[in-house]
Every structure is written in structure tokens, then in C-alpha cells.
Structure I
């Protein structure tokens, strides 16, 4: 996996988190969970900006996740939150989604030859933040 592919993976990972949380946050009534989700959302926004900035230095533009993936994520979150908008359900959904993102990005990290220590370090920091996000939501399960 080259630099462009790796960075697009990181960017799209964070962008899908933005998509999911944008659909979820307005439906969460528990203020503590909502604040944690807003913090996580802001982390995703920051990661997309960091990754886009790194790519720009290489004259590259990040690719957005496929439209169908974004639409399906938003629809799924909306449907599941209509059925159960409890703090526990919101935490469970976000933990599952975050774990999926961690698995995907870890696999990319383990198989990349992007050659950029800066990009790899940024991705590793992103993964550490994601682990902290999961830990902060566990008490609400």
C-alpha cells in the first residue's frame, strides 16, 4: 500500500466516523454521552484536516468515502436510534463502529509501505485516541 492509498484509508476512516456521529448526536438525549460523542466527532474532524494537510504537501487530495457507504451508515444509525435512543445503545453502536475502524486501520498500518514516518505516526496517534474513545463509552453499556 503506497502513501496515497494509506492516507486515503486514514482519511476515509475518520470521515465515516463523522458521517455516523453526525446522524447520531442529535438523537442522543443523555448529555454525558452526547458530550463524549461531540468530542469524538471533533477528533474525527481534526484527523481529516491533519491527513488532508499531509496529503496536500504531496500534491494529493483525499478521496471522500463512497456516497453509498455514507448513505447506508446514516440510514442505519437513524433507524437504530429511532428504535432505541438510550445512552447504552448509542455507546454500544459507537464502540462497535470504532472497533471496526480500528481493525481496518490497524490492518492498513501493518501492510503499508507508504514510507512516511509522519503519516504512520499520525495514524498511530489516531488509533490511540480511538481506544480512549472506546474506554470513555464503556461505562454507559
Structure II
């Protein structure tokens, strides 16, 4: 799936996607107002990209895992569910840190939404390889020749 595919999602699927990302953003309580303003800007950019009016921001911001699970269960296409789960993992690992709480929450959401645990584990392994690749690239740049 690409950003173009995201645009073809139904309005409810787009909102579910945004809610799932916001849920992950809210799991991280690190940082202060600067980080909060970056989170808001991130959401606003995604909303604009998906054609969701900013007036929907409040309904997207404060969701519990149970509501995300229930909304994901309503999506019949497993590829869309897996895409959303992958994006949640990517967002959670974007700061190169992944807490036990984030891992547990993502596993619970994915499994209860109908995604096999093996597939969820594969996504985490894939994301970890990406982080390793980024760190190795930084080492190559910073290495004295």
C-alpha cells in the first residue's frame, strides 16, 4: 500500500488509520510542549494529506486501545489492517526506542483485530532491521577513513 492507496480508503478507514497513529503517539509520554506541538503538526499534515478536515482532530486525538481494536475489526480487508499495524510499529520505533508498553499494546491491538501473532512479530523484526540499517549507515558516515 502506498499513500495513493490510503487516499482510496473510505472516510471511516482513514479516521481509523489516523486514530491508530494518534494512539501510538499518545503512548509516549516523553517530552514537553515542543514534542506535543510536533505530534499535532504530524497529525495535521496526515489529515491534510488524506483530505480529513482539521475539525475532526479532537475526535482523533484521544482514543483507547479498545476503540481502535473495534474499528479495525470492522475493516474487512486484512491488507488494510496489516498496513495500519505496520504504520503503528514504524511510528513507535521512529525514535529508535520501543518500550515494552508500546510492544504489548501493538501486539494486543493487532491480535484482537484479527492479525496473526506471527505476522505481527514479522513486522517488528522488519522494523528492527530498518533501525539497524540506519544506525550502520550513520556509523559509515561518521567513521574516520
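Tabulated results
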quantity: Among I, II, which structure scores highest (criterion: relative contact order in percent (Cα under 8 Å, 6 or more apart)); calculated: I
quantity: helix-only ellipticity at 222 nm (-39500 (n - 2.57) for each DSSP H run of 4 or more, over all residues; to 500) derived as -27000 - corresponding label from I, II; calculated: I
quantity: When FRET efficiency 1/(1 + (r/R0)^6) of positions 38 and 78 (r between Cβ atoms, R0 = 35 Å, to 0.05) is computed for each of I, II, the largest belongs to; calculated: I
quantity: Which of I, II leads on distance in nm of label points 7 Å out along Cα→Cβ at positions 22 and 46, largest value; calculated: I
quantity: Structure responsible for 44, 29, 22, with Cα extents along the principal axes in Å calculated and labels I, II on offer; calculated: I
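FYI, it's all coordinate maths here, none of it is from the lab. None of the values given here were measured: they were computed from a predicted structure. Cβ atoms are built from the backbone, for glycine too; each structure is taken alone.
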